[in-house]
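> Got some structures for you, see below.
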Structure I
Amino acid sequence: MRTQTLTYRRAIYNALDRLLSEDENIIIMGEDITEYGGAFGVTSDLYRKYPKRIISTPISEGGFTGIAVGAAMTGFRVIVEIMFMDFITLATDQIVNHAANIHYMYGGQLTCPVVIRTPAGGYRGYGVSHSQTLEACFMSVPGLKIVAPASVSDAYGLLLSSVYDNNPVLFIEHKLLYNMEVEFDFDTEPVPLGRARIVREGRDVTLVSHSYGVHLGSTALEELLSEGIDVELIDLRTLKPLDIDTVVESVRKTGRLVYLEEGNVFGGVGGEVVSQVVERCLPYIDGRILRVGKADVPIPASISGEREVLPDIERVKEAVKSSLSWS
């Protein structure tokens with residue numbers, strides 16, 4: 001085992017470095033990803049190691065995402081970096097109408113192996129156009145996979161799997177996770193898409209989340225445990241494909257479910273998870289099924305305003321306690 005203390009940011013860098021060294025048909029495109037290293041410094045010095053395959057683009061998300069789709073159709077595996085997830089809306093046509101449909105439209109004769117990496121999330125006072133988590137907007141798109149790693153090892157392992165998948169993948173990296181640091185095993189293998197992770201087993205309530213929400217949930221469950229409430233925490237890891245079987249098995253054990261996400265509760269990821277659980281677990285339910293997430297308003301620029309809008313530990317604890325009864 002080869003271990004070293006590593007950040008989430010560096011784990012993604014190492015995965016990119018490994019991929020570029022293994023396959024000369026892999027290229028990376030995005031704004032300021034050469035000398036500047038990207039908005040959050042993820043690509044760092046990769047442009048020096050692979051000067052012809054790290055392409056700094058003009059400020060035109062729709063343009064360079066379209067180029068990436070075309071390159072992927074001709075045999076390249078393309079990694080696109082969108083500077084902030086809010087800006088992904090500018091490339092929605094290329095992602096939704098083109099990348100996600102190529103495999104189907106050409107009857108499998110062509111594939112579109114594009115990974116769109118993008119940092120998401122708030123809690124940093126960046127304002128509404130730099131703080132959103134928009135994964136729910138893409139959940140209903142057939143042919144598009146969605147990955148949202150919460151841990152350092154998953155950031156590394158899921159990125160490897162995403163790049164070698166022949167379908168387009170939206171790869172979401174929460175800003176607050178970049179500096180998270182843990183002991184990392186460099187022998188980590190690719191993590192298959194579509195398999196949730198049970199972070200902690202429990203008996204009273206099932207708490208499900210993804211990305212940064214897993215860390216909010218983990219802190220909340222430790223505090224709840226001191227109050228005698230034993231929470232099972234599940235990290236979905238990928239939203240499409242969705243490992244609903246792991247969630248269903250847990251809810252059939254605990255009888256209760258809380259879904260935590262940073263995106264809007266209305267029309268959010270939790271609505272899909274909850275509806276599938278109800279379809280399969282209704283006879284097992286022994287308490288309220290609740291969702292915790294962002295209020296249905298724009299995200300304020302002030303930190304104090306963000307606290308009123310975004311989910312926090314206290315709201316998670318309150319929801320878990322409320323799920324224990326029908327009242």
Structure II
Amino acid sequence: MITFRNPFFLFLLIPVVLAALAVFLTKKRTSSARIPNLVPAVKTLRVKLFETVPPLLKVLALVLVCFALARPQKVDKQEVPPTEGIDIMLVLDTSPSMAAMDFEPDRLEAAKAAAADFVRKRKNDRIGLTVFGGAALLSCPLTLDYNSVLEGITSASLNMTLESGTAIGDAIVTAVNHLKDSKAKSKVMVLLTDGRSNVGIVNDMSLAAKTAKTFGIKIYTIGTAGKGRAKFPTGNPLMPVAFIDEDLDEPTLKTIASITGGEFYRAKNLGELNGIYAKIDSLEKTKFDVKTLSSYTDYYNYFLLPALLIFLLAALSERTIFRSIP
């Protein structure tokens with residue numbers, strides 16, 4: 001954005017323009033009042049140029065000087081993120097059961113879409129991503145680079161940890177390891193799963209939750225599964241779809257959330273899932289005064305230097321090209 005540091009100097013354009021008009025009108029009246037036999041009846045091109053070019057150059061130079069005095073500047077503004085915000089670790093279940101089709105198009109893709117929408121709505125908070133199945137791994141560390149987080153969410157795929165089962169305890173501990181040393185004002189984990197913990201090193205969910213609480217980490221748990229049986233792709237062309245029973249461990253997920261001061265939510269479709277993320281988004285907001293860092297680039301030289309050159313050109317033309325003109 002271009003602004004003027006001293007805009008009041010632009011008012012000098014008014015007398016400059018008025019003076020220029022007065023000079024040209026005076027010359028015109030003087031020219032028409034001359035005695036016909038003392039000057040040529042028809043002015044030569046050189047005479048016309050002498051009467052117009054140097055004065056026009058001087059007026060142009062004065063206009064440029066006015067703009068230079070007004071000090072045009074380019075202003076770049078950038079919001080400075082707060083030193084203390086919220087660190088959020090998304091913990092996403094990628095076990096094979098997330099292929100169930102009680103969500104559109106399936107549980108995992110719906111979870112990815114809702115998580116991505118959640119990330120896009122955040123501002124100035126670090127976000128990371130942990131994925132898990134039979135094992136847990138960090139997909140994206142805590143960062144303000146939301147594009148990297150979105151890439152991690154997009155690349156999440158079924159059974160990407162190459163370990164069968166659902167290791168919720170290991171997922172919590174892995175996320176805690178990446179949140180515990182955070183200096184953020186608030187530390188949050190959003191854990192999404194469609195099942196129950198049945199494998200892994202950490203089998204005591206209460207202990208995992210208490211560990212998170214020790215480091216001041218709040219856990220929101222989301223159960224992503226419809227009620228009853230759900231369609232499941234088999235990959236077998238002879239019988240492409242089978243049914244799996246509901247296996248969501250609501251009591252354990254509620255306990256994990258309760259111990260850490262979070263909340264448990266159950267989503268039975270994509271609309272409810274989006275609503276849950278929206279609620280978490282509203283609950284976990286960083287309140288701060290936005291600080292703006294402004295940088296200024298001066299452009300007065302782009303007007304002042306041409307003005308000096310034009311003044312010089314006008315002066316030289318009067319003393320060289322038009323020197324013999326009376």
Structure III
Amino acid sequence: MFLNLEMKIYPLLCNQVLLEKVWGGHSIHQWKYDVKTSETIGESWEIHTANIISNGEFEGKTLQEVIDMYPLEMTGRNEAIEFPLLVKILDAQEWLSVQVHPDDALALELEGESRGKTECWYILSAEPDATIQYDIKKGIGIDEYAASIEQGKPTEQLQFLTVKAGDVIYVPAGTVHAIGPGILLYELQQTSDTTYRLYDWDRPGLDGKLRELHIEKGLQCSRPGAGSFPYHQFPIQLDNHGNSMQVLVNEQYFILERVMIGTQSFACALNQKAKLITNIGDGEVHIIHDESTITLHTAHSAFLPAGLQQVQVLAPNGKGIILIACENAS
């Protein structure tokens with residue numbers, strides 16, 4: 001139950017953080033603002049604890065600062081902890097490194113961090129025959145994979161898969177993976193940036209130097225067969241207004257849903273958990289709460305505090321598409 005009656009909570013907009021990457025492109029900024037940048041932007045950190053709020057009473061504060069002040073109203077927890085989910089948009093115009101992330105136990109053992117990195121992807125767009133690297137080939141163990149790296153054949157034992165727009169890829173910690181060229185995707189993950197590179201295509205980074213590899217730790221974290229592709233497909237459900245809802249991922253750390261909004265509003269219940277909304281449709285959507293309306297433009301995201309209980313999401317053009325993420329913790 002939310003007891004702080006003096007504080008008026010509301011949907012929070014954040015200033016996204018755009019990161020230049022050696023493998024990045026120009027699609028993210030073009031999609032967000034219809035302007036092409038000279039930098040190769042690889043990532044937009046949409047919702048992250050360090051992002052600065054850009055609207056309302058909390059403008060200028062970081063998301064985490066507000067969570068620390070009002071943990072129950074923001075997250076549904078009585079205690080203030082680092083918000084455990086991170087939403088990104090990625091633009092790969094070249095191969096990302098072949099990499100792996102530790103689980104919670106190994107993150108603590110190897111880095112002294114309390115959280116590992118399990119993630120999932122929703123493919124927003126993909127060029128014909130766009131490819132990801134996902135897991136080691138079936139029947140290949142870590143020793144065989146390690147031997148192929150030592151022999152200078154770091155991709156020989158890896159599995160490569162073709163993907164298309166709308167595909168869902170679940171990447172549990174321990175899965176060796178890489179995103180290939182020509183892919184724009186949404187990523188939901190645990191709040192962690194711990195990455196062990198196993199191979200980086202023998203290319204220089206932005207500074208002209210080869211980027212560091214982390215073979216020993218990466219092999220220690222690798223768990224062949226941890227994930228599967230294609231991911232389980234959940235049924236589509238309709239609400240009373242004809243809006244379609246589909247769970248895309250339902251796993252230990254998070255739930256991700258896609259909602260297609262028609263001519264009537266969609267009622268988004270919070271259920272005492274914060275929810276993270278990203279607008280991936282062609283037009284703006286409106287988030288309505290307590291007779292106030294916040295506009296969420298295409299390719300932008302909002303943090304919905306747990307204490308809101310429910311908001312209405314309206315698509316003025318009758319063709320809204322949003323992704324909604326939340327924790328799957330009890």
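> Assuming -14000 is helix-only ellipticity at 222 nm (-39500 (n - 2.57) for each DSSP H run of 4 or more, over all residues; to 500) as calculated from a single structure, say which of I, II, III it is.
This value belongs to structure II.
> Identify the structure, out of I, II, III, from whose coordinates P(r) over Cα pairs in 10 Å bins from 0, in percent, for residues 133-316 alone was calculated to give 8, 26, 30, 12, 6, 5, 5, 5, 3, 0.
II
> Moving on to the next point. Here Cα extents along the principal axes in Å, for residues 13-164 alone has been calculated and equals 111, 35, 23, so which of I, II, III was it run on?
Source structure: II.
> Next question. When you work out FRET efficiency 1/(1 + (r/R0)^6) of positions 141 and 269 (r between Cβ atoms, R0 = 35 Å, to 0.05) for each of the structures I, II, III, which one comes out largest?
I
> Which of I, II, III yields 1.52 for Cα Rg over 2.2 N^0.38 Å, for residues 53-116 alone, as computed?
III
Rule-based calculations on the coordinates, nothing more; no lab input. No experiment lies behind these values; they were computed from the predicted model shown. Cβ atoms are built from the backbone, for glycine too; each structure is taken alone.
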